[in-house]
Structure I
Amino acid sequence: MIQLRQLEAFRAVATTGNVTSAAKLLDISQPAVSRLISSLTQRVGFEVFMRDGGRLVPTQEARFLLGEVDRVLAGLGNIEKLVEEIHDLQVGHLRITCLPGFATTHLPRVVADFMKERPGVTMAIEPDRPERILDWIISHQYDVGISSHHEPHPALEIIPIMMRSVCVLPQGHRLKDKEHITPQDLDNEPFIHARRGSDYFNLVNAAFEASGARLNPIIESRQFGLACRIVAGGVGVSVVSIIDALEYEKDGLIIKPFKPVVPHRLSILFPTHTPRSVITMEFIDRFIKSLEPYQIKSRTQAY
């Protein structure tokens, strides 16, 4: 089999016209270059150089090889560059599936900052409901999922994240000057809530029941963003994840700490039997770090 080093010696001699210059170019000895050219000649079965005055030039047969050798060595150079870029986290493809709320609020900023530093990285981002995210991760269709709380599953690796919750009120609401909001404050108040039966709805409902306050549901929504928009429009109140509420503060939404602490439980999902790429882990580290200001640090922290 033709050796890569033989091809490098062949191109070096063809480029420089002599063994001495080729040896300097390759940073090896002159006898080493001569041995490589001799072994290449034996391997291909014809002379690869002839003398033309004081220079060594490729024979007619060897000229047919030269173009292909250039392409092979250029390709190797590209591979080496690609390996360096992978080590430097500059290239790769990342497939992310996430909750719709993250796709339109927090995630785009994290993606933009990440991609600016890595112009060779490409991504596919697909928002969907938690059930679909779960199916996609289990079937290895995506590298990482950003979803609501999930119970342990043999095909999943899960990183749990506990996000803080807040109460959101419309402008001019009677509770706007309170330091924090409790379920008693919202007794029978028109309320926009998460999907019935969801982990988050159950936590909020339990807080109302424990305090003896009446939950007065008027609108059910899977998305916190929709609840925030409706409240900002002057209808009802809600308890939502802080990261969603802050997106609509500029629209006049009043944000207050909610007590007792109700965590919005997120899950970062990975397929168990697929090795995670360096790019995937680097992105998830960046994403989790971006959530740190909004996470529950203790059971007493609410806002």
Structure II
Amino acid sequence: MEVPVGIVCVNFNGGAYLEEFLRSLDRVTRPSWRLVLVDNASWDGSGGMARAVLGERATVLSRHDNLGYAAGVNAGVRHCIEQGYEQVVLINPDTVVRPDFLYYLVQAAEPTTLVTPKVLLYGTTRLDDTVGTFDWERGIWRDWIFRKPESHILQARQTVDMASMCCMLAPTSVFASAGFLDESYFMYYEDFDFVHRAQAAGYEVVLEPRSVIEHRKSAASGGGSPFFTYYTTRNRMHLVRQHVKNSRQFALFLAYFLPGRVIKTLPLLLRLDTARVRAMWAGVADYFKGVTGPSRYLPHPRE
């Protein structure tokens, strides 16, 4: 009997877009798969959508508290390992997949590869910034491909330096070799940390451009919100400090990064967006205080 691929998706109040993701997944006929939806204490009822659309092909792990993306992924992956699945796809709920996306990911897979598809911005032929070369000295993409035409990347399978976890196929063995996602991040940059650790353990990252999905950029995480601003600020500093070679390199990063936050503050103040200004500088302060995991910047009902 064919061992299914476990598809792990972390959901939090995804009612606005989750059903479209589930219906696109419903059209994927091969190879065999099972969805593990980890519902991070949603209050919009979206956690029940998976079984309604996919029936027995979906398992819902309902959590009583929102402990973050990394913890949600880890719970889903552990469930897949317990079920004996040998491969897992980690995928965002604000995506839409093509019927053959999984077939091509599995075709490209090797025992020590992490495979990522070509990711287009939802409803366009423009690229999302999910693969490329990562600049560890600044904590950002180098040669940014965001909104570039899809012809900007080679149309052949290729090894890449870095990939996000918007969608990624991984062998379950990688979690024994590199460890699970670091839950101290809570949200954002935990994927880059994980991929870097996997590479250190001997895994390669491969882009398979015949596998295609579309992504509603930041729909699931509220891009541009105080929540987004706080965690991306704090965790970018955390990521770079974990992986640069020495304190001197980190000091050079801070000399670049902190003045950049000042520059970003000015237009926010002109727009009277004081909530994001406070979130940004709270992220900086909390990094230096050693604050990790969930913080005061958590969503609450009716906000």
- Name the one structure among I, II that FRET efficiency 1/(1 + (r/R0)^6) of positions 23 and 271 (r between Cβ atoms, R0 = 41 Å, to 0.05) of 0.20 was derived from. I
- Note on the structure: Taking volume of the Cα convex hull per residue in Å³, for residues 79-126 alone for each of I, II, the highest value is that of structure II
- Query: Suppose you compute distance in nm of label points 7 Å out along Cα→Cβ at positions 247 and 263 for every structure in I, II: which one lands on 2.8?
  - Reply: II
- Message: To test your reading of the models, identify which of I, II gives 6.6 for distance in nm of label points 7 Å out along Cα→Cβ at positions 7 and 239 when calculated.
- Response: I
- Item | Answer label among I, II for the case where Cα extents along the principal axes in Å, calculated from the coordinates, equals 101, 39, 30 | I
- Message: By the measure distance in nm of label points 7 Å out along Cα→Cβ at positions 15 and 31, tell me the structure among I, II with the highest figure.
- Response: II
- Query: Ranked by mean count of other Cβ atoms within 10 Å over residues 47-54, which of I, II sits at the highest value?
  - Reply: II
- Item | Structure (I, II) behind the derived value 4.2 of distance in nm of label points 7 Å out along Cα→Cβ at positions 111 and 295 | II
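Just so you know, all these numbers are worked out from the coordinates, no wet-lab data involved. It should be emphasised that the depicted structure is a prediction, and the values quoted were computed from it without experimental measurement. Cβ atoms are built from the backbone, for glycine too; each structure is taken alone.
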